[in-house]
Structure I
């Protein structure tokens, strides 16, 4: 697993979302690195990390993260990275001082008791189309992440550039990641966590609706929720300074 270490100060582990790599953080990371030692993770099959069969199976992934990250740190996860952060904090509670979830949710698909999510068919469609045209499927996902948000063109351009500047994600890793989004349910993890947890949402996010906050707070009443006005699914690209401020306030507070 490739992890870039940079900056100075308390340790902060950062996990990217589906189909991306750690370079997607660069604007936010530039600011945070002035105050924290960052561990910028490339998930298996993404960026500079090699892919091996089963690398995104939950226990195998958590063990590899445990072997390559600090004994204690703050964790920050975006989208799929937030789901993984929740799982890690549940499995290794003594190692996560605080957990920041950015445009993330404990459950990505709708259930009878969880309407604040996407229909499973959306992710199933992406999985089916990956084998037909991977590049076009990834572009469709980029469009979905920026849809409706302020500065959507900036977000699409930045995400497209990040896809182009690194190795193409391994097809098997992409399928495995979608499987995580479809099947992982970390609601119990969120409800059990004793460390401080932050949830940063964009009020124009088409993947994770702002209504998630109502349901997430029921699971964890101590959850600290921040809503970014005009934000989409990648607020750290369109509003990096606001995201940095929210993360730093949470960590220091």
Structure II
């Protein structure tokens, strides 16, 4: 339940447009709602500025669809991460305006109607093309949160000149998200060039000695560049959420 819905409900009650019984019915599950297998936190949008997000991994398509239906039923934005096309097919049966973003593996509905009004800029950078799926998860998450997002893909340290020629874009950003696998060195490089917060996202991209993202994770955690913080492996969503809070939801 978002703030505008609650304000409209209270206004209609005050003006006598709806009965107390109907208002109470609408507020019955104001804070949370139990579906047996899931307890939906409807209060999260009022509390944190964005509704609960569905992590699809580990859930059956029918469970995802049931949760999505209740979220959209409260006129809230739907954001479901790590989704498959099978998940989307189930959601689409109950949420007709749902969209599937295959690269980002995200299902959305009730997307923000207008373009970002926040003048702050979030720049999302990848070291390589293989890091783009994680970056796209970040891009879509930030845009669903109403942010002004720009991207800079495939500018890793193997060809550092590709990054350096984009110095204007780097310095215009208010928050930068760096997505990198392999050695994960790009986050330190960017962190040493800019004055804004840098959020590093290690990815599982790489050969055996990258240990599924452990190597870039440790590199980023040990960065000597000040102002670099690190999220979990492949966690584009978490990075974008943090960047959006920094930029202002």
Structure III
């Protein structure tokens, strides 16, 4: 018997306990018959002020993620979604594959990741040269560059906002994000990409595509799009970037 509300699909979503943006973003992009069920990855120390602190937070994620998977599986979801992007870029293409395999081993389900969502999105737009905006410290940006470079994309420009804590990522306002997009939008760039699921970018990306006349891949919109399309759900959404309107 199908779920009364999630009669098409139930998504189990893994997100850091510090993230206040990805959950409302996913709910806002909801479609009939698809429900999202969040399980929080406990972040005890949210310091991101240095490369070392950033790597320490990633260790916390890896230690805690199995418990988050175990909790959400009690809701009997049909599919898993990673609501954090940095871990999905870490270690390049092979690191992403290893992460996906770990979640599949833990849950028995397929999983959507932000890194793969960006790859698929850029391929749809036939983009090769990209500008990237992240909330990360340099070590995070290095892993983002590595992932895209290994796939054959050229990262022409990258702005890392170096947010000092995990919660402070959500404090970045639209004006700062707009300036970052403008900075990475050189003449050589085919598309812009935003990483970091705790950055509020979906509305701005939808708007920016009009005045930049280029695709802007907001990580939460891309991850949600990939989750829907991988499950045969073709609903098109307005106000959530070209990706969800056109593909």
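What to note about this one:
- Here distance in nm of label points 7 Å out along Cα→Cβ at positions 15 and 239 was derived from just one of the structures I, II, III, and that gives 1.8; the source is III.
- For 21.4 (mean count of other Cβ atoms within 10 Å over residues 135-142, calculated) the corresponding structure among I, II, III: III
Every number here is computed from the coordinates shown, using simple stated rules; none is lab data. Just so we're clear, the structure is a prediction, and the values are computed from it rather than from any experiment. Cβ atoms are built from the backbone, for glycine too; each structure is taken alone.
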